[in-house]
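Structures given as structure tokens follow.
Values in this text are rule-based calculations from the coordinates and carry no lab data. All values reported here derive from a predicted model rather than from experimental measurement. Cβ atoms are built from the backbone, for glycine too; each structure is taken alone.
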Structure I
């Protein structure tokens, strides 16, 4: 039985759970209906939490609700057990085996802080040994032996002179302002301003007109991107293009329209039924060569094996988020080799983000072989290095 529909319908269905072998619901509905489940006091044989990254923050209603459901055995299925921090791993274990990794405070003191801040290999090995008996991990190559090759290429671009001057001026100004604010109010009280400044620098790398209204010059990255797109289309490829900035798509769309290239666009505001139609349309329609997808909206749940090329227009803090996006094309049903391009602006914050991804991903690969960046655990030194 699928528990969905209006509240009245769901109430009736929840009362009849005993008549069924298998009950399916969503995290969103479960958190709204949790009192109804508690009232009936059901004891399930199994609970299977699919896409268990939805439980990674133990303070959310998603996590709190599912942890209230009683079951003999619990399973958590996820491709990204660690996206930002080891606290996420703790939260998933707190669902499947409450208390096994202690309280979060104790876990943080014993494991998370020494591993993330101290890079303590001995403590990391100890944690690995504790969780290993309860983790069944299979990577894509083991499961999908017939999957074709995936090649990842980093392509550098150098900013145009006007763009470079803007970047250097803004960098000098931001460094001075942030240094003064940290001196006055401390690092912790200025995190939002620091993030805003980093965002501006990243936007200049993408295209300065993202926040400078009267900017008339071009963007080296946009030019590079359009060259790749035009060459790829000539060679018969279909492309997924990801960006962290939906406003960047408006600029790219103008270029695609100039070249009379047909495209689709998916962002956070795209409705669910529209998404499904667009996916089918892209996979089946040979005339549509490029799909613009915002990184957050299109990172999961889409099967776009009609594409055999992926372009990441700008690097995201989390390597796992980028990898999940790439896997919209690189999954069951893909018959062609997949080429992935990452566009990185030289001598800029983008290079530093990429270096940070590489550095931090080693720690995660040692823990669970997942590529990740512990962005919310970056030290003050890590953050300030981005402004160098």
Structure II
């Protein structure tokens, strides 16, 4: 009997020891978690009344499995809730390819009574313009496009946001992480090489990866970057393979302008820091996610609806920025980000708002060793490239020193 009691006491003691060890490994001091967002999604409010029977249609390239489309759809839901629209007033068409199927989807939305139709992918543009020409009483709004001014249709509009600012801010977080690695002796300053998974060699992608790189370079002067293109906006396998190819080239931090979890997943598996896009990957990649920038499309949805409700013209080209709440950041993963990241990003946000920081300041980059001037590019004036001013979509397509493009066939 005494031996049984002693055994039970021993087991109990061991269980207590295990319990205490788990408790000590899960204190708040061990896991810092996510910070508040330096640029949160603002609350929506309407100062207009939606007409009775109003309907709006949305055309999305993919569905919620794509981080790009999920970002649009989440904004639609916030917009719908803010205006109190019923489900039958907000019609979302998912998985609409950049083909004649887009035109068919637009025409179907017209037939369902939609007064405004919005499409979210670059390749949708010619089909949206075609539908606009055929349906002059309906407003057609297109994200990321470039031809609205040229088409000169009263009911066809392009929209974008100053996301290059958000990518620059995310780049600061990346550069500080590189500095932390250098200071810890994990890499040398010359080994501070980032990798970037890009979809296509469009100006939108070039502007994005360049602004990200310049953000990193603003705090880590020795940084370089390799870019691997996939030839697709959404391809899990291609994006994973691209990230792994960059890792094999000794890239010590990865970011992307592509829409799946392929690259973040590859980084989490390899234990390499990642700056994602269009939303947080913290839940899936808690050991490597740092921060993400995104466009908040809800302000644009509110703007075009207000214009319709008040019988006002919609801008041919509209570009929202930080002030409009169109450029947002997730919280920062304090378990991965370098110390001081939140403060550095907040300081840069203040400078962007004050106009004292220009992302594409020509003093901060060269092309073949040369500083560019207005003679080299018409968009350069006052010492910086004026992005998204002539048209809403990005137009920065300059290949600068410090960035190596590994494949340009797309």
Structure III
């Protein structure tokens, strides 16, 4: 089908309302959600849809994010398609249950609006909240724009239900969550064809002889981890298939990673989320000045796309990683993950510079990025990430 004949509408939407539309179009059957700034507009918009009779779902409003995830797990394991959303302290409160969701192979889709974590108290864009959940077994996608957030929400259901793993779609507080842009809304029939009704092979129901969360021995637990690892290994290919199918329907594609002006680059800026848009402007400005700089945007963070990153950075001499997050005692998480992914590429590994840029939501302009890249020219890469201003 052609995207031209199947796009029903364009609307001026914030990133959060775009996610709510993506969830609506995916036809979830259960939506447990608890409000937290700056995620609340997602819940509010879904509430509007529900009140107007525009979604056929059980919308639950429990007393906390912990309870919201508990309800999401129960509904998913009972065979329902489930969507939820959170941010910051909310996802931290869910931490225990995120492990339960992944271990139970519950294909929940959740939007996390990346926000600073306490203390001290703040509300600005910072990806430490979701990145600190990277070992819970959830697939993690990072979105740059409201349009990408809508499309990623729909794609996330297809990926999650294919590999039976929960998936979070993450976008930056305010820079994406409350920023508005024209967003193409796909027709419901198009989404229904792309994302058929959820029909799980395994679900909990009296009389079926299946259960969840029972105590098991060491060897069986070990086997569940191996099974989870096998499912994670299938994610990049599954996401590529889902993204290709979406491009054929809508003309829009995001890939596992995005390579921008990298073909002849000797320096690559590596980042995620809304920072990629700013970096793209900086790349264009540096190209206009004769500098061979490109951008590697990491969309899929978990599982980390090792093969894609290695291919993208092959032959590039320097990688400058911009992290809007901070792991105390380690530094930037993308910086450390990238170094691990490139380990062992003898003779062709770029010099990797890790910069803590924009932590806590500090604004990073194209001019600043040009300065950061320039400052690494004559500097040896360090094992730790460096703070920049």
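Quick notes on this one:
- Computed 29, 58, 13, 0 for P(r) over Cα pairs in 20 Å bins from 0, in percent - originating structure among I, II, III: III
- Origin of the derived value 1.13 (Rg/Rh (Cα atoms, Kirkwood Rh), for residues 232-335 alone; candidates I, II, III): II
- Structure responsible for 0.90, with FRET efficiency 1/(1 + (r/R0)^6) of positions 120 and 312 (r between Cβ atoms, R0 = 35 Å, to 0.05) calculated and labels I, II, III on offer: II
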